[in-house]
Structure 1
Amino acid sequence: MSQVPSSRPEDIVDAVAGLGLPPGSPVLIAMPNGRTTLAAFFGVLLASSVPVLLPPAAGAARIAEISQQLGGAALIAPRIHPSRYRATAVHPLDGRCEAAMLEDAAQQRYQPGEVVLMTSGTSGIASGCLHGVDALLRNADRHATAIGQRTGDTVLVSLPLYYSYGLVAQALAAFVRGSRLVVSGPPFTPHSFAETVRDHDVTVASLTPSSAVRLAESPPSRSAAPRVLTVGGDALDPQHVGSLLASGAQELYLTYGLTEAGPRVTTLAAHGEPEHRWSSVGVPLPGVRTSLRDCAGDGHGAELVVESDTVLRRKLPGGSPTVADTVTTGDRFHIDADGYHYFLGRSRDSVVIAGEKVWLPSVQRIAARVPGVRRVATTVYRDDNNELRYGLDITVDDPEPRQTEEIESALNRVLMRAERPHRITLRRATTEEWHK
């Protein structure tokens with residue numbers, strides 16, 4: 001547990017400046033939640049470089065792929081083994097992290113004041129969204145206004161800071177409002193959440209839908225409930241909305257967003273709405289306009305289109321600049337006559353597993369690179385506990401245990417635990433498939 005500000009984060013800011021990176025250099029930051037991570041993020045920005053926040057559990061293979069695609073100039077992490085990243089030098093930043101200068105340093109430059117937010121769950125393992133920090137701060141301020149956040153509030157960050165939700169809607173929102181910031185977790189448990197809220201007088205907190213469901217099932221005492229609780233991600237079942245309101249949250253806000261939009265798009269003040277609207281994610285933030293685009297009558301609803309001055313500048317790697325401040329979301333919605341948005345589902349290429357978005361085509365590509373693999377398909381299903389899962393159906397030359405082990409090893413080098421398939425099924429390729 002740490003609070004921001006605390007003991008000399010400026011030391012890390014100064015140390016990052018001392019790396020002497022050229023302006024616009026992308027710097028990968030793979031750190032657990034804490035004061036040090038935020039100090040590194042702002043230190044990179046103040047040094048005219050471009051921060052790229054990554055999951056701290058990302059393995060060397062995943063970081064190397066991201067570095068190659070985005071042109072990483074340096075990596076900041078708690079401990080760095082130079083040989084794993086082809087680092088040319090390693091510099092201590094303080095007692096909790098160090099920086100490695102990477103061989104990819106000359107590959108890519110961006111503009112000072114830009115930030116890369118990773119989007120592995122919506123478009124690929126090594127893809128990101130290039131944003132201006134000024135736009136992220138605008139979005140943070142609009143979100144803070146929508147949830148009634150005050151200067152005197154204490155904001156708990158229990159979501160990963162590498163999520164756009166945790167970084168923008170929590171950390172940057174506290175920054176623009178002058179709120180006190182407390183950084184913890186993950187992992188989330190209802191007990192630790194309630195304990196942190198009570199011990200630090202937390203008044204504003206945010207959860208993913210899966211964490212909110214756990215909290216609704218084990219509600220804290222009213223003395224351990226924040227004044228404001230926001231939930232972002234997939235839609236929350238109205239039953240759980242009612243449980244959270246009954247457990248002591250004075251103000252409950254359901255929100256929708258995506259990294260490409262900068263990130264928050266809509267908000268519902270559930271505590272002030274009739275029960276029939278609890279399945280909604282509300283109406284757009286000020287300055288955000290939405291519309292629906294027909295999806296060729298596939299029966300899964302229309303795709304939401306977002307227009308705002310906070311959307312990404314362009315997709316990475318290699319994307320074209322965003323046109324007319326507009327992005328398509330891949331998410332299916334219904335908008336009622338009063339402008340309330342109802343989330344119907346995501347693109348069939350994306351699935352949310354244990355709170356992590358998984359972009360299935362990326363998983364398929366990793367498995368397809370293994371020698372002997374002919375074809376890879378994904379199957380999404382629910383297990384005996386009604387939890388969403390996905391599996392791989394793979395056609396191979398030789399469906400022996402050794403082939404399964406090679407596929408699992410290739411996936412494990414790149415994917416985090418929550419992103420990995422729950423079952424892998426092999427079948428032998430036919431003679432026709434061998435010649436394709």
Structure 2
Amino acid sequence: MRKAILSIQHLLAMFGATVLVPLLTGFDPSVAIFCAGVGTLIFHKCTDLKVPVFLGSSFAFISVINQVKDAFNGDLSYAQGGIIVAGLIYVLMSMIVKVVGPEKVKKYFPPQVTGAMIIVIGLNLLPTAVDMAMNNVVVAIITLVMAVSMNKFGKGSIRQFSVIIAIFIGIIVSVFVSIADFSEVSKASLFAIPKFSSPKFSIEAVVIIAPVVLAVFMEHVGDITTNGAVVGKNFLEDPGLHKTLLGDGLATLFAGFMGGPANTTYGENTALLAITKNYDPKLLRLTAVFAIVISCVGKFGTFLQSIPTAVMGGISIYLFLMITFIGIKTISDSKCYKESSNLSVMIIILVIGLTTCYVKHFTGMEIGIPIASNAKLTGLSLAALVGIIINRIINHNDFKKEEVGPVGELASTK
């Protein structure tokens with residue numbers, strides 16, 4: 001029972017964002033939930049059942065999916081084809097990483113890079129949570145305060161279940177202030193098969209969608225690094241970055257064939273791991289099973305979709321700030337900020353990552369480097385790429401020390 005409740009917390013944490021992507025692009029939400037569940041199980045299989053992550057709908061693909069939809073008169077099957085090719089590129093990248101080796105990849109992601117990347121991930125997501133909270137600020141604040149208070153002062157089960165308790169308190173408050181509407185739950189059917197669809201392929205659609213993989217690769221590394229920082233393990237080494245990339249790629253490939261948006265590792269669930277201190281990967285696999293089940297249970301899925309946006313906004317603010325805190329802790333624990341060169345790298349990543357995010361959020365203007373006719377490298381991806389390059393230039397002596405030890409072998413600089 002305890003594991004079931006913890007898993008439901010993870011389900012609630014990922015649900016809002018996973019459903020939001022299909023709502024913004026036109027895909028069927030039930031298919032997206034189903035693909036998230038199956039994709040998570042695929043990922044866990046590929047990563048030797050070691051990495052406690054949940055995969056949900058990727059926000060990075062929203063704009064390109066909509067571009068393809070507009071180009072093909074609303075036919076999303078061509079977007080599915082592009083998503084499938086993106087998944088294949090991910091698989092190819094995993095093979096390249098396996099050949100090159102995790103150590104050579106890892107040295108490009110020292111604490112000054114990964115810590116700043118984690119901070120940008122959290123703060124990039126924050127505006128979405130704030131927008132959700134603005135639907136009813138009072139309800140959002142109450143939900144947020146309850147979650148923080150229970151995590152701070154609660155003990156045992158109260159602390160572990162703080163998120164789900166806060167959500168239900170938020171729902172109760174929403175009922176009292178008349179912003180909750182669960183009338184659709186009674187109308188929904190008990191059993192409903194998700195509306196799966198077949199893909200179609202077009203060079204134009206592939207050119208629009210596939211290059212996004214170059215952008216989300218950095219996001220993937222940041223997410224896996226964050227997850228490892230929370231758990232206290234280096235998942236880039238064990239089970240290996242090539243395996244996490246393979247899991248992500250196959251999950252996205254599956255979603256493309258079934259009619260869902262591309263999948264990605266979810267920071268919301270990583271933040272929940274940090275809150276509950278329960279890092280058992282089995283919980284996430286149970287969450288995946290629940291997701292598959294509810295995708296076929298009309299009433300339960302409708303109930304989750306009926307949770308007031310303000311409630312999910314309050315919880316999301318909490319989760320996203322937790323991600324930010326993890327990034328700060330990564331930098332603090334490594335003491336990398338004491339070197340002026342490292343400080344410069346962190347500032348560059350934060351400025352680029354946050355500026356591109358907030359300019360787009362408040363003005364709608366996207367700042368980035370074009371990588372295809374209708375796609376740009378922007379946000380976290382651009383910040384991470386520039387940060388890695390700048391760190392390589394500024395700290396090139398560290399790279400030399402790592403590459404050549406006293407007897408010509410790999411040696412630690414510490």
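Every read-out reported here was derived from the displayed coordinates using simple, explicitly stated rules and does not represent laboratory data. Quick caveat, the model's predicted, so the values are computed rather than measured. Cβ atoms are built from the backbone, for glycine too; each structure is taken alone.
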- Task: For the read-out helix-only ellipticity at 222 nm (-39500 (n - 2.57) for each DSSP H run of 4 or more, over all residues; to 500), a value of -23500 was computed from one structure; give its label from 1, 2.
- Result: 2
- Message: If relative contact order in percent (Cα under 8 Å, 6 or more apart) is calculated from each of 1, 2, which structure is the one that comes out at 33?
- Response: 2
- Parent structure of the calculated result 23.6, given that mean count of other Cβ atoms within 10 Å over residues 67-74 is the read-out and 1, 2 the choices: 1
- Check the numbers for distance in nm of label points 7 Å out along Cα→Cβ at positions 275 and 291 across 1, 2 and tell me which is largest. 1
- Item | Which of 1, 2 yields 25, 57, 18, 0 [P(r) over Cα pairs in 20 Å bins from 0, in percent, calculated] | 1
- Query: Where is Cα Rg over 2.2 N^0.38 Å, for residues 115-234 alone largest, in which of 1, 2?
  - Reply: 2
- Query: So mean count of other Cβ atoms within 10 Å over residues 227-234, computed for just one structure, reads 17.9; which one of 1, 2 is that?
  - Reply: 2
